[in-house]
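Next up: the structures, one after another.
Only the coordinates and a few stated rules stand behind these numbers; no lab work does. Since this is a predicted model, take the numbers as computed values, not measurements. Cβ atoms are built from the backbone, for glycine too; each structure is taken alone.
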Structure 1
Amino acid sequence: REQGTHARTRIRGFDTGPANMLMDLWAQENGRGRFDRDGELARAGKANQRFVDRLMQHPFFAKAPPKSTGRDDFNAGWLRQQLQAFQAPLSVADVQASLLALSCQSIARALPRSTQKLFLCGGGAKNPGFIQGLQHALGQDAARDPCEVQTTENLGWSVEEVEAAAFAWLAYLRLDGQPGNCPEVTGALGPRCLGSITGPAQPWETPSQG
């Protein structure tokens, strides 16, 4: 949230970058399972800031919010292209550390400098290296207000529950006939009732088995 000039709080929402996506892909490609558990691979390497700066040149980072990203922008093919073009030796662990730095720095750059509290949820909230990297990235800007990094556990929400709860809330709004979007977040022209309600097939709609 951002505090506006009036008493009303302005809500903004957008993707800041790839988050864990590239780190997960790199871990999978290098035999580390579905993700880098506890950030062990990244912790074994050293981030190359020149490589991070190169990755930050992706056009997505220059877009104004609201904006969203995914595997169409950040994927294994794109990462391989960047590694080949970089033409400098990077170990598997160094690449992972650089991808972690990319996520942390992209989040820090997207946050208003007046942000004083940041709550994390999802898989990254369980990665101590990610939390430390984010704290470091936030501390690099002398013009930024001190920002405390916490997880949603401090708000009484498990880091694994937040997204599921958000979808449940959207379902409730749809059933209740209430708008489920925030135009400042989605870029829509106005409030909209989201989704559709689909019930089970009726007997006359079921194809004949004969």
Structure 2
Amino acid sequence: YIGHVDPEGIRCPDGYLNAQEVSDVGVSAFMLNACDSYDQGYALVDNGAMAGIATVTDVVCEAATSVGQTVARLLNQGFSLAATVEIIKDYEQIGHHYIVIGDSSASIVTNEAGTPQRAEIRELEDGQYDVTLYGYPRLDLTLGAMYRPHLKGYSRHHLNSGEMCSLILSEREMLHFISKQNIPVIRDSELFWSYTMSDVTQERN
């Protein structure tokens, strides 16, 4: 939901929906991207939803739109609600205004590669790139699962949680590697997506 939450409830085109007055909730997960939506989100979970993301204070519309776009992309890549909020808190301007209510390990879709991952890229003095990969376990692929980067000649396996591995790659290798799936990429403390990194790299060279 994107809109407004007032004392009367969630504002809809035909009136208000007060989740505190709903006896049965038919959705498993939700996001209430509106000002101070915690109480309504809590009521949704209390009445049957598995989990959701809500706000704990007022949010600015433009910044909230950016958060909503990032949340949608992360959830679409198989990140759990907990991992999603962790990332937006670190890299979105108002990310610290958002919180998970309910089962924070819940996710919406399954990641095609298995473990949802985030990359941090740092350019080295010799023109190569340090690519550090971080893994985020989920309900069906829990702590202790193994991950191996899809790189020719790379045979090492890593646990799928936290910092998994660090790779030294040429620019061409780096761009090819991260383009295999659309993952969040951190460069110079900014959040990008791997499908944009070719353009970002050209701009910064």
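Taking 3.4 as the value of distance in nm of label points 7 Å out along Cα→Cβ at positions 46 and 134 derived from one of the structures shown (1, 2), identify that structure.
Values: 1: 2.7; 2: 3.4.
The read-out was computed on structure 2.
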Which one of 1, 2 has mean projected area of the Cα convex hull in nm², as calculated from the coordinates, equal to 17.5?
1
Could you tell me which structure in 1, 2 was used to calculate distance in nm of label points 7 Å out along Cα→Cβ at positions 54 and 94 as 1.1?
1
Consider the structures 1, 2: one of them gives 21 for relative contact order in percent (Cα under 8 Å, 6 or more apart) as calculated from the coordinates. Say which.
1
Supply the structure label, taken from 1, 2, corresponding to helix-only ellipticity at 222 nm (-39500 (n - 2.57) for each DSSP H run of 4 or more, over all residues; to 500) with the calculated value -7500.
2
